[in-house]
Structure P
Amino acid sequence: MLHIGLQLRLRDSYDMAVARGVIRFARTRTDWELRGTGPWFLPLEGSGTRQCDALIARIEGDEDARQLRMLEVPIVDIAGACTDRIFDTVRNDDYATGVRAGEYLRNLGCDSYAWCGVENVHWARERLVGFCGAIGRSSGRIPRFERSLKWWERLYDASAELRRWLLQLPRPTILFCGSDLVAMKVNLEAGRLGIVVPDELSILGVDDEELLCELATPSLSSVKLNCERIGYEAALLLDRLLRESNGERSSSVSVRRIAPGDVVERESTAAILDADSVVAQTVRMIRRDACTGLNVSDLVKRLPVSRRSLEQRFRASRGRTVLEELHQERLRAACRLLRTTDLTVERIAMECGFSSLQRFYIQFRETYSMTPGRWRRSGQDYLPQDSEDA
């Protein structure tokens with residue numbers, strides 16, 4: 001039997017989901033015996049990791065990496081936090097995570113953005129860079145507050161420095177936090193200051209730690225990660241490393257990035273922050289009813305303005321027409337169904353409110369330069385950019 005160690009803390013949903021992915025792969029191998037921490041696994045007994053033939057590890061720093069390197073066994077890292085590329089890595093695509101967050105947040109209609117994150121780690125930096133690219137800003141042009149991971153882990157400790165920083169932000173502001181832990185601490189401090197979330201400060205985290213996000217007041221929106229897939233792909237890679245003939249392999253290491261899932265929207269980003277109240281109301285109705293067959297005439301009937309006035313104000317504020325906003329919302333809904341369900345293209349077109357299958361094909365091809373079927377087969381893991389940027 002091969003003793004495969006899981007050096008995971010198993011204290012959060014990231015580790016638990018990664019472990020599920022590893023277990024799913026291990027079931028296909030009769031010669032794997034998993035060892036780890038907690039009651040779910042055979043323990044890492046005695047000298048612990050030195051008893052293992054290979055490891056899947058969440059390596060959070062360079063010192064941990066150097067210690068594990070001395071074991072001289074195949075190791076796959078699932079964190080990607082090390083400065084040096086010592087181990088083969090299967091990790092979340094943090095740049096794409098930042099892009100996903102930025103694409104979602106820019107549709108809230110506010111032009112003021114900020115960032116809170118963990119300092120001096122690659123995954124946080126990549127999330128920031130992706131976010132800034134999606135909103136069209138350089139990282140030096142948005143307010144930033146960064147501290148060490150240990151600082152953020154002191155979740156319920158009051159922080160005068162964080163409060164001072166939050167008070168300096170204009171109202172409203174959209175705040176992207178590098179993790180749910182960061183978002184939770186920010187949310188707590190905002191509550192102590194009387195800053196209204198989401199009307200004055202919209203907060204988005206990463207990881208979709210469901211219990212943490214739902215316990216927050218208000219509940220926290222978050223980018224969901226494909227952690228179970230990370231675990232499965234890490235186990236698959238480790239199996240390949242173990243099978244390499246005579247233990248020989250090239251000196252280079254591989255990095256496999258797994259794209260994130262969708263934004264799970266909760267109360268902390270529920271407000272549309274557009275300065276024009278009519279535009280904000282229109283966007284809210286489109287988000288809620290776009291897939292029910294809603295059209296521009298229906299919107300005009302519900303609003304206290306003429307169609308001409310609505311179109312002018314909407315274009316001035318959002319940079320596109322009301323109809324283009326409707327099309328974009330329907331297409332985003334269609335992409336989610338294409339990626340996450342086995343529904344036929346015809347059924348998806350109907351579910352998302354398109355007037356006909358032909359119209360769906362035309363709009364999809366014009367926006368994403370491919371058919372819905374080809375987009376699904378290509379294995380797209382995150383939504384294409386909005387039509388104005390495609």
Structure Q
Amino acid sequence: MGKKYAWIAAWIYLWALVVTITSIAEYTATFVASLFNYGITPGKMMVTSIVLLLIMMGVNMSGTKNLARVAKIGFWCEIVSVIALGIYLLIFHRSQPFSVVFDSMGVLAADGSYTTAFMSAALMGLFMFFGFEACGNVAEEVKEPGKKIPVAMILSIVFGAISAVISILGYLLSSPNLQDIVNGKIADPIPAILHEALGETGATIFIVIAVIAMLSCILSLQAALSRLIFSFSRDKMLPGSEWMAKISKHSVPDNAMMVSCLLPVIICVWVYFQPDSLARITAFAVIGIYISFQMVVLAALRQRLKGWKPAGEWTVGGWGMLVNVLALAYGLCGIWLLAQPADSDNFIDRWTVLVGLAIVILSGLLYMFITRPFGRSNAPENDAIEYANKLNASENS
């Protein structure tokens with residue numbers, strides 16, 4: 001689709017990653033507050049979030065080996081805190097019938113339609129099934145990335161789906177006060193469910209494990225964002241590229257890593273002044289990533305319709321066209337859901353997601369128009385097509 005199209009897709013993705021890291025840090029801060037029993041106030045959440053971001057930046061800058069170690073620990077913590085706990089709650093603390101899964105709990109449209117409840121619940125899938133592409137951002141540091149990165153992406157989706165279903169069912173069916181949660185009487189339901197099911201000691205152990213898993217997530221996303229900024233800067237495509245393209249003695253792009261930490265810190269400060277905006281900020285992060293996804297999916301579909309046959313070490317073969325079309329349909333539906341206005345009379349609050357998206361896109365287009373960063377890369381345009389054609393030609397010969 002051309003270098004301009006590719007650059008703006010990466011620009012949107014970059015800012016979506018920044019906001020994603022911010023959101024995870026803010027939500028992790030609530031668990032830390034619960035662990036140490038201090039009140040959840042905007043000031044304390046901001047300070048906690050910033051401290052967590054700085055700690056993870058320090059781990060990242062210590063080298064990729066420490067990143068790998070913490071990521072492995074975080075993976076097993078997620079298995080324990082999500083899958084194992086979900087199974088435990090389902091077996092030993094189920095207090096609701098399975099039919100409650102289809103109970104709207106009063107969340108219906110004015111005409112009594114179930115669509116409102118279903119579409120609201122569908123957002124959970126959009127929030128859960130993204131982030132798998134971060135594997136690709138560290139592809140240069142992986143042996144045989146053409147084989148391993150696609151498999152890693154698929155496995156992250158599979159494990160994400162399994163863990164999400166088990167975890168959500170566990171919390172849902174073990175809660176004796178679902179109606180109070182839906183009505184907002186229980187502001188922070190997960191700790192309440194855990195304390196009731198596990199007791200104070202058990203809940204504390206779980207929260208520690210959950211915090212480690214979340215910190216591992218922040219660590220991995222910081223690493224992904226820093227590599228994205230570094231690769232942009234290596235081709236002189238961002239302001240301050242020369243400074244951000246430097247590599248440390250630990251083979252880590254330290255300067256890009258500092259920017260990857262600083263940008264979420266700035267947004268954490270903004271959340272301090274607008275504490276009710278966190279959910280909409282999270283939605284912006286997801287919609288930004290989905291849009292950058294679908295720009296790639298659309299470009300691939302356009303080339304397929306022209307007769308392009310992708311080639312490489314990993315392929316879905318004849319299923320490619322069908323997968324491509326279904327992926328685009330799914331992504332567009334997800335974007336439409338995420339773009340729905342919030343329940344507010346204030347214009348900015350009501351349209352925070354789209355306003356934020358517009359700012360990112362317009363600022364990117366303005367920077368692209370003034371500085372023309374897309375033309376600075378030495379990478380050939382349509383390189384994927386050229387690579388595929390060369391491989392196909394060699395196979396035919």
Structure R
Amino acid sequence: MSAGRAPAPYAVHAALGASARRIGEWVAARPWWLQAALVYAASRAVGLAVFAAAAYHQGVNPWYSPQPDYARFVQIWDAEWYGRIIRDGYPAQLPRSADGTVQENAWAFYPVFPLLVKGLAAASGLPWQAVAQAVALLAGLGACLVAYRLFRTAAGHETALWGVAFVAFFPVSAILQVPYAESLGLLLLAWALLWTVERRYVAAMPVVVVMSLTRPIGIPMALALAALLAVRWWRRREAGTTAGELVRLAALAVVSGASALAWPAIAWAGTGEMTAYTQTETVWRGGPLELFVPWIDMGRFLFGPVAGGLAPVALVTVAALALTSTAVRRTGLELQLWCAAYVFYLLAVLHPQTSTFRMMLPLFPLALAAAGVSRSRAFRWSALGFFVLLEIVWVHWLWVWTPLPGGGDWPP
């Protein structure tokens with residue numbers, strides 16, 4: 001070997017390292033919006049690869065032939081329900097079994113996403129399936145851009161961008177590229193939170209209304225705003241908060257609460273049954289709506305009567321410690337209160353099951369807190385790699401349809 005010449009493997013490593021540095025320098029010189037968009041594009045490329053590999057392993061299923069292509073594979077599960085709404089609208093009568101029990105139906109799914117897709121498909125002449133995927137992808141991009149703006153209110157550029165990366169690569173972020181309402185709901189939620197942080201309460205009102213008709217997050221938003229109002233009122237003298245600002249914030253809280261009731265009211269008007277929405281929503285849980293009880297029942301099912309009874313207490317304790325941690329408090333009062341209100345909402349009304357993982361996406365401000373725990377690149381890249389591994393697990397475990405031995409399936 002010639003003197004001064006590095007062995008071939010080390011030369012390859014050096015070349016790769018130099019290329020990575022040049023790419024990093026080029027990206028760092030771009031505008032913030034392009035950096036965030038590139039992060040999102042990379043995350044969706046990973047999601048595409050994960051979905052494509054999972055589709056290859058999909059066997060017999062209720063929707064398509066085995067091993068469907070990517071476009072068909074992302075159209076399964078709830079995407080089928082959105083397709084029914086786009087084609088047929090919502091039923092005028094709740095479907096019932098022979099014994100009068102309400103059956104699964106479209107009223108469980110909020111209207112903004114399917115109606116938007118239907119309108120764009122009619123205007124463009126494109127198949128609704130293609131339009132739905134495009135809307136989901138673009139809404140996810142918008143959500144990441146607005147999330148960056150939101151994160152910059154509490155952190156510097158680098159930490160905010162890493163927060164966006166944690167959102168985009170979060171294990172259930174694969175849902176941002178399928179025809180679900182999650183990406184559009186996330187965009188509207190980030191937008192509403194941004195304008196709340198900026199105290200643009202009147203401007204946030206229409207955003208909150210549309211958000212509440214996209215995903216069922218109006219109630220926790222109203223709770224968070226009410227808590228924010230209480231804090232603002234309590235600190236009004238030391239913070240110099242005006243009476244006009246308090247009135248506008250109170251009005252936003254009222255608008256959010258009223259918007260949360262809008263879809264159940266529409267379902268009532270559309271079917272003539274006052275509890276049409278709640279009856280439909282509880283079909284998937286197989287029992288009536290009971291506040292907090294399902295978490296206790298699930299704890300006992302998983303861990304037994306003694307440990308299972310303590311499991312929800314441990315869960316609440318961990319959540320409280322996390323939400324009051326220094327890292328979360330650094331994100332700002334508004335985001336801390338939102339996360340606390342949403343966790344409380346999940347504990348109150350959610351029936352814990354495999355879909356619970358997907359319901360964690362609105363807690364996206366915690367990504368900023370996680371990115372701010374340490375500025376170490378090793379920590380941040382390791383977390384990102386761990387997220388990708390968990391995304392593979394989530395897609396292959398839950399998105400790939402597999403019948404359970406006793407019937408049914410585990411939904412994503």
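Read the figures in this text as sums done on the coordinates, not as results from a lab. Please read all numbers here as calculations on a predicted model, not as lab measurements. Cβ atoms are built from the backbone, for glycine too; each structure is taken alone.
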From which structure (P, Q, R) was relative contact order in percent (Cα under 8 Å, 6 or more apart) calculated, if the value obtained is 29?
Q
If helix-only ellipticity at 222 nm (-39500 (n - 2.57) for each DSSP H run of 4 or more, over all residues; to 500) computes to -21500, which of P, Q, R did it come from?
R
Work out the source of 10.0 here, i.e. which of P, Q, R gives that when mean projected area of the Cα convex hull in nm², for residues 60-179 alone is computed.
Q
Using Cα extents along the principal axes in Å as the calculated read-out, with 87, 66, 58 as its value, let me know the right label among P, Q, R.
R
Given a computed value of 1.2 for distance in nm of label points 7 Å out along Cα→Cβ at positions 36 and 268, which structure among P, Q, R does it belong to?
Q
Comparing distance in nm of label points 7 Å out along Cα→Cβ at positions 188 and 244 across P, Q, R, which structure shows the greatest value?
P
Source structure (of P, Q, R) for P(r) over Cα pairs in 5 Å bins from 0, in percent, for residues 132-331 alone, computed value 1, 7, 10, 13, 16, 18, 16, 11, 6, 2, 0:
R
